[in-house]
Structure formats: C-alpha cells, structure tokens
Structure I
Amino acid sequence: MELASRLRELLGDDDVADDAETLAAHSGDKWFASHPPEVVVFARSTADVSKLLRFASREKVPVTARGGGFGYVGGCVPARGGIAISLMRMNRIKEINFIDAVAIVEPGVVTAELKAAVRAHKLYYPPDPASMKDCTIGGNVATNAGGPRCLKYGVTRNYVIGLEVVLANGDVLRTGGRVHKNKTGFDLIGLFVGSEGMLGIVTEITLRLLPLPPARATLSAAFATAMQAAEAVQAIFAAGFLPAALEIADHFTLEAARRDLGEKIVPEGNAHLLVDLDGQQESVRSESAAIRELIEKRKPNALQIASGEADCEKLWALRRQFSNSLRATGLTKLNEDVVVPRSHLVDLMEFAEKLQAKHGFPIACFGHAGDGNIHVNIMADRYNREAAVREKVELALDELFAQVLAWGGVITGEHGIGLAKKRWWPEAASEVARDLHRRLKQALDPDDILNPEKFV
C-alpha cells in the first residue's frame, strides 16, 4: 500500500495530502533549494504527531517538520522526501496568564499574533524576527530566532521555560514548566531550542513574558559614513545606555530603499542608524534626549525622533522594508546572518566592500549593530539559473565566513545551518563539538528519520 493511503488510514483523510500543488508548497522555504515530500501531513494535536512518528520510526520513513516556511537556510526542505509534517493547524494560544507571566501556545501560532495577544494583557514577548507576521513560534524555537530587540532582551531561548516534544520514536517528553526558575536536571529545553527539527518535534511551548514597557522612543539618524554610525553605537554604550535595539544599514541598502520607496522616505547619507528605547515615561524621555546629544555631536546628515508606538513604527517602517527593497532590485538576495564581536563591526562592512570589488556581486549590509549580528546580503544575478554563478557566490562566502571566524565570530546568529551552511559546518565547529552533535542525534534519533541530510 502506498505511503499516503497508509497515513490516511492512520490519521484520517482530511489531514493527509499528496496532490502536486500541496507537495510543491511544502518542498522548501525562502532559500533556493527544494525537494518535494511524498506526502504532507497536517497535524492537529500532539497525539497526531506521536502516532505519525511511531509509524515513521517503525517504517524508517523520513519526517521533516515545518511551520510557516519562512526560513533562510533550507531548514525545512524534505531533502530525503518522505513525510512533511505541517504544524500550521496546531495554532492555538492555550493560555495567557498575567500573574504567572506566561503564555502557553501551540507551534503553529504566528509570532506577531502572539505578540499582539499578550500586549492586550499588558504583557510583552520581546523576540521580533523580521518575518514575525508570517513565521511561527514553533519555527522560532527550531532556529532560536532573534530580531532587533535581542540586544536588550535576548533571543527565543531566553523566553522558553517549558516544552512538550515528541521524540523520534513517538514518546512525548514534557520538560520545564510555567515557573521562571528551574534547575531540575540537565537543560533539555536548551537542547531542543535551536535544534532545527533534528532531535524532536515541538508540540507545545510555554513562554515567559515581561511587563509591557509603558513608553517608547525611536531615533533615526543618517551619516555620511558607516564609521560615523559605528562610532555613534560605541558612544551610546560608553555612556552606559542599553537601547532595546540598535540597527545599522549601509550605502547599497539605502540606495535600494531610495529606488524602491522614494527619495523622501529615505534620509540622505551612506549609513543609517536606528535606536529604539523603551521603559518608563521619564527614563525614556531623559535617555532619548541624552542619546540625541551624543548623535548630534557626530554631525549626522539627518536626525529624527519619535515617541509613542505609532510614531516609532513609522520610523521602523523603513527598516522593515530593507529586505523587500533589496529583492526589488531583481537580484537574488542571499542573506548571511553572520555575527562578529562589536569591535569588528566596521571591519565587517569594509570587508564586504572588498568582497564586492573582488567578486563583482553587489553586497548590502544591515542589521543588529548592537550585538554584532550584521546581515551580509550577496545580491547575485542569475543565481537560480546558472551553476557558475552559484559557484562564484560560494567562493565569496568561503572568504566571508573564514574572515568572520578569524575575528572570533560565528557564521549564523539567527537563521541556523540547515542545508545552506552545511558546507561550512566543519569550519564553524570543532571536531569534538561536531562529534557531540552526532552522538546526541544518534541517541535521540537512531534511525535518522527527523529532518535528515542537514548539517549533523
């Protein structure tokens, strides 16, 4: 009996699909690679996932879990076919509790919808990946997603305090809970957050929440050079401030935005800095005034200040459009989320310019200046159509990642390894670390059925 028929018997007709359109829609993410599964299963409950994995474990069928499919590294490509399990129908917010300051959610909950729901309770879930209107909490957990507010608030891992995970053999693990401190045994939550769907499938997440800051301010500054913008970043830290976010963008990114959005929206200059502050009304007012003085001393080309959620979001609208503006150039945008020590921020942007001159690809740099996580975007023409172009890009990436590692940085801060960075995994991690990854994978998934062919 064919796989789809057996799964319909196991799970019911409505939750199993093998038509060409559905298979194609579940064959990849935002990276260029794709591979169709044999069948797609739409899970509705932990029991569905457990049944499916017991079957897959017994029959040695590969299973690749996916959420919104908005990853950048081919992390949910079913590289060995088999079953793609979509968690998008498991999209309930089960509980938001103000006193305990927790939310309990299923993995298919869209990140922006959770943020809005907890905000209505005067609570705050800080992680804010750029794709938050499309990506899911389950996907965020799988990649340990971040976003601009990582600087002050940390990444997804810092908010996950409880998990329900279905293991490869179908067993259901519950670890952690709804308390904000827990030192019972090993940190199993930390093991699964960021594991890219290779150790188990998460079916419920308990998140810690914070009090909603009542005030917010944003400063938008443009400078003649990236060096001036980086100096402003260092001055802000040296004065003892910790903004919620500090974002930087280079000349190519701004030029793309000017062409896409219009000259009036994008301030003049070759570098852009966005500073976000939150907290109590008085502290935000005084901090924004002090930071304004620091920035003005560095002679910006333009400086705007906004306060309150609506006006701040108007300044952030430009930052949130950078990716779309780069795509509007018609070039393939390869988004590399490298991280360097903050002291190498300008070095990284200058190195990107050298790569551009050497290899002939435009390169756009923007991202999280506060924590050194700069998105280096190689903009390649005919990338999807010509193997020779892809080879040239990989040579440029060889140089980029080698230099980032030489500075003590890492090759991914938010997106993960997946398929896209598998080639550089041996350089990015020691043999001892890679062997430990292999042994953990073998212990939890001895038949290698969970998201196979990825970096481990």
Structure II
Amino acid sequence: MKTLLEGISQTRLSRRTALKTMGAAAATLAMPGLTRAAGGKIKVGFISPLTGPLSPFGESDGYTLEIIKKLLEKGIQNNGKTYEVEILVRDAQSDPNKSAELAGELILNDNVQLLIPASTTDVINSAADQAELNGVPSISSGAPWQAFVMPRGGDKKPFDWTYHFFWGLEDALATFVGLWQSVETNKKVGMLFPRNADGETWGNHDYGLPPAVEKAGFQTIVPSMFQPRTNDFSAQISEYKSGGCDIVGGITYVSDLKTFITQCSQQKFNPKVVTVAAALLFPSSVEAMGPLGEGMSSEVWWTPAFPFKSSLTGEVSRDIANAWEAKMKKQWIQPLGYAHALWEVALDTLKRAQDPMDRTSVRDALKATDLSTLVGPIKFGAGPHANICKTPIFGGQWVKGDKWMYDLKIVDNSVSKLIQPEAKLQPIKWS
C-alpha cells in the first residue's frame, strides 16, 4: 500500500486519497499547541428599549453593542477552546409585555445560554421573570435593586437565575435628602410618581421616598400618581401650591418631566428645588426644557470622573465618554457606563463558566462574579440581597455649560465618597 506522501506525489489524486489527505490535515490542525479547538456557539439574548419612550436608555445599549461585537469577532476563550458568541438583539419597544414575549422566544426557541435585559425596570423585570421561570441565567442593571427584587417576590424567596447590579432606593433617597438639606427651604416636599412599577417602588409607604423624607424631618404632600405620557399635571400642581411646597421630588421619564415643568411655569408654581430620578439623566431632556432646564437636580449613576477601568478594554470612564462624544456628536450620557459594565460582567461570566454552553454552569459562574468594572466592583452575595450588588451614587445639578448647553455637576456625595462635590446645589432661577 502506498504511503500518504507517495499518494500526494502523484500528479492525479484519487477521490479516496484526497479525502485521506484532508483528514490528515484536519487531524494535524487539531493537535495541541497548533490551534485552539472550536468550542461551539454561545447564544446571548439581548433585550433593550431601542424604540418608544424609554429609547434614550436604549441608545447607549445599541452604541455599546457595536463595540462589543467588534471585540467578539474572534470569539472568546474558555478552558483552551474558542467559542463563537452570537448576540441576538431584540427591541422591547418600551413595553414590558413585549419584553416578556421576546425573552420567552429567546429562551425557548433560540435556546440562549445567557439573557441580558439591558435597561429600565419595565424591560428588565418581565424578561427576568421569564429567565427565572425557565432556568436561564440573566444579568441586568439600570434599576434600583428594590424595583428588581420586591415586585418579583424576591424579598420572600431568593432568585435562582437572575442577577442585578445597581444602587438601591435607600441610596437614592439618602442622596435626595442630602441635596435638599444643603439648601434653605421650608422642608415641604411634593411627591411626583407615575402609575407604573417605578412609581410604585419609589412611592412605597414602607421603603420608598415618602417615609425616608419624613424621617429626615421633611413634610410630604403626596397627590395621586399620574398616568405615564399624560398631558395634564394640573391636579398635582394644585396640591403642591396648596401645600406650599418648596421642593418637588420623585421619578418620571423624559416626556412627562418636560410637560410637568412647562405647566409649573405656566401655572406660576416655582419650587426652589426639583429633583427627579430617571428623566434628568439625559442632557437632551434637560436641553428640551430650554431655560427651564437650568438648575434641575437628580441622582447621578456614572460620570467620566469615575476612577475605574474597563476590564474589557482598559479604558477609564473619561475615555469611554470621549469616544461616545466623538462618534455620536453629542454629550455623554449616564447609562453609557452601565451599558459597558453589563458586557464586562457577561463576558467575564462566559469566560469563567466550566461549560459556557450549559445554562447551569453559566449561572454558577455569574453567581461567583468578582470583577472590577467601569462602574465599580461587582460581587454578588455581600449585598442587601443574594442576587444584588450595589454600586455608587451621587447627587448632581444641571448648570450652564461651556462645550454643551448644560453640564452635570456633582453637588452631593452623602452616600459615596468616591468623588468630591464639584459645586453646591443652587435654587432654581425661574424666569
């Protein structure tokens, strides 16, 4: 019988000899030390509010996703094997029911190994419920941990599959109180809450904003919750005026806040301080209010001043912000840091999992996360809940800027001393 080399030396190869040659070559490539063995394809489901009223949050998700796809062009390494990572992107359209539907499809039809519901309580909770129900690991951020835990019954029974990192409502409340104590007012606070999961969490009479504010010595006026995307805040404003409120605090989204502030001005209600979560995260929402945007205050999730580095790229927060501004031609936004950190945790988990193709193995690796990210250290098990890791928060105020219409200045560090205040909170100057 001719050897393989003798066969190759012939000018014309038989089909059988050619197949033998290819087989030998494949075996050679598979030998240790010459190449990494192919491990398979890992599927990651990614759900974000890319359209609809919550789309400002989705903008940083989509931007970051393109960066991550480039980093994943050659796959990831795990135990000497190279795995392709396929990211299945879905638009929740700012609808919790749609998010649940998409999560179910990704889990049951696409068989994802990891689910990432990226932004806002409305998107996260309904998707996380599907992950918990079907035994799929899930990592999320961008909502106070109580909003993730309490409505889903996590206070009664810990979750097995769903994990979340963010600051807590108690931290935001302490930040709000810290802001309000720094300026002279009559300590009367009007509460502003939408009729949804966020409003019910922030407005909760046991652990929400009202009891925290009252405990700090403030008086609260709590009108009925408003329907999201309403065009009339007259009832709330009337109660604030009757109560003599110097402060308004609560949570809204962008379009609702613009309507509210415009009607406050029209109805001659001019509080000294307006501190609203969520809507005031974005420079575009403050700019949309024109002159009325100056002096608005809110919680601060992340800024270019954060001192941490990305575990994926080695970049610091200022680098991430500068790259966004250069490409998008617009001012950096706070969710940008968390959009990046989500992928840091997700990819770190897949690299450490004993078998990244197995959901239980991925879950166990996620649970054991101990990673320094762009938003700070992420480690589960030491927080207020087994599935939660808390991150830093500050108080900020929008003031007239140089490069941009408004700049967000850190004015309170009651909760975290990571960053020193850049200025003091100033009363709003109503025109």
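Each value in this text was obtained by applying a stated rule to the coordinates, not by laboratory testing. Note that the coordinates shown come from a computational prediction; the quantities given were computed from them, not determined experimentally. Cβ atoms are built from the backbone, for glycine too; each structure is taken alone.
Numbers below:
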item: Value 32, 17, 11, calculated as semi-axes √(5λ) of the Cα gyration tensor in Å, for residues 127-246 alone, assigned to which of I, II; result: II
item: Answer label among I, II for the case where Rg and Dmax of the Cα atoms in Å, for residues 143-326 alone, calculated from the coordinates, equals 20.2, 61; result: I
item: Among I, II, which structure scores highest (criterion: distance in nm of label points 7 Å out along Cα→Cβ at positions 39 and 71); result: I
item: For distance in nm of label points 7 Å out along Cα→Cβ at positions 119 and 191 computed as 2.8, the structure of I, II it came from; result: II
item: Computed 5.8 for mean projected area of the Cα convex hull in nm², for residues 223-310 alone - originating structure among I, II; result: I
item: Of the structures I, II, the one that 38, 27, 20 was derived from, the read-out being semi-axes √(5λ) of the Cα gyration tensor in Å; result: I
item: Per mean count of other Cβ atoms within 10 Å over residues 375-382, the highest-valued of structures I, II; result: I
